[in-house]
Structure P
Amino acid sequence: MGKKQSGIPEDVNKELESPKFGKPTEITASGYVLDINEKDGKVDIQTYEPISGTTILEGLSISKKIKLNDLEKGTVYEFKLDELKAPLSKKTIEYLKEQGITMDAIIQFELKETKIIDENSEDV
């Protein structure tokens, strides 16, 4: 009786809840920290160049090498990110399309490294 939750087919729901990510791709981009969520250990960043069609990445997991206290909002950084992609099955893509959602993969990012870019240093 209680099997049908909100009408999403069980196999589609399982695929969306537990995506199978492939090997990470490293991406380097410059930008700045918008917000730091110390409770969850996550950050929101904005990049100058679009990544996967957007410039704002929210709720990024961070590597253990990065200390949240060392990050500063508004400071320009070079970010090294891992992009993890989980391609969706044809059935899931079709189901999402029926719901008005165009999506063929789930993409997750992790912030691996940060380096402050000092744009104020001028050699005159």
Structure Q
Amino acid sequence: MGMTWAQFWLDEPELATAYRKADAIRKRRRNEELWLEGIYMTEALSATVGNMFTKGQKHQYPAEPFPLTEDEQQERREREEKARMERMKAAFIAKSLQLNTKLGGKPHDEYGEKRGTGHHTGT
């Protein structure tokens, strides 16, 4: 529990309660750390040993740590949404350039201006 003999017998009785609560918090935190370590170990084994026996799509080890707090979860959601939007934008631009070329038009730059016109009106 972390209390000395003198603290237990000579100090305020409430101190023992505080030490017991602190000890329970430490044990719970350590248990959660070990649980999280087990998750990472499972991910590592799946990405290595598990992939040796899997055909098709292989399991990838997480590219970044798992978010533990609400703030970290929100940051991850925002990063993933931004990345998804960038992929959609790139796919849309590629498809529109492909379609424009197929229809016989001049290729456009990333701002929608025709290449070779010599000017750009965007900011």
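Here, each number is a calculation from the coordinates, and none is a lab measurement. These numbers were taken from a predicted model, which means no experiment stands behind them. Cβ atoms are built from the backbone, for glycine too; each structure is taken alone.
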Could you tell me which structure in P, Q was used to calculate mean count of other Cβ atoms within 10 Å over residues 42-49 as 16.6? P
Using the calculated result 28 for relative contact order in percent (Cα under 8 Å, 6 or more apart), pick out the matching structure from P, Q. P
Out of P, Q, choose the structure whose coordinates give distance in nm of label points 7 Å out along Cα→Cβ at positions 74 and 98 equal to 3.9 when calculated. Q
Please compute percent of Cα pairs over 20 Å apart for structures P, Q and give me the label with the greatest value. Q
Entry that produces -4000 once helix-only ellipticity at 222 nm (-39500 (n - 2.57) for each DSSP H run of 4 or more, over all residues; to 500) is calculated, selected from P, Q: P
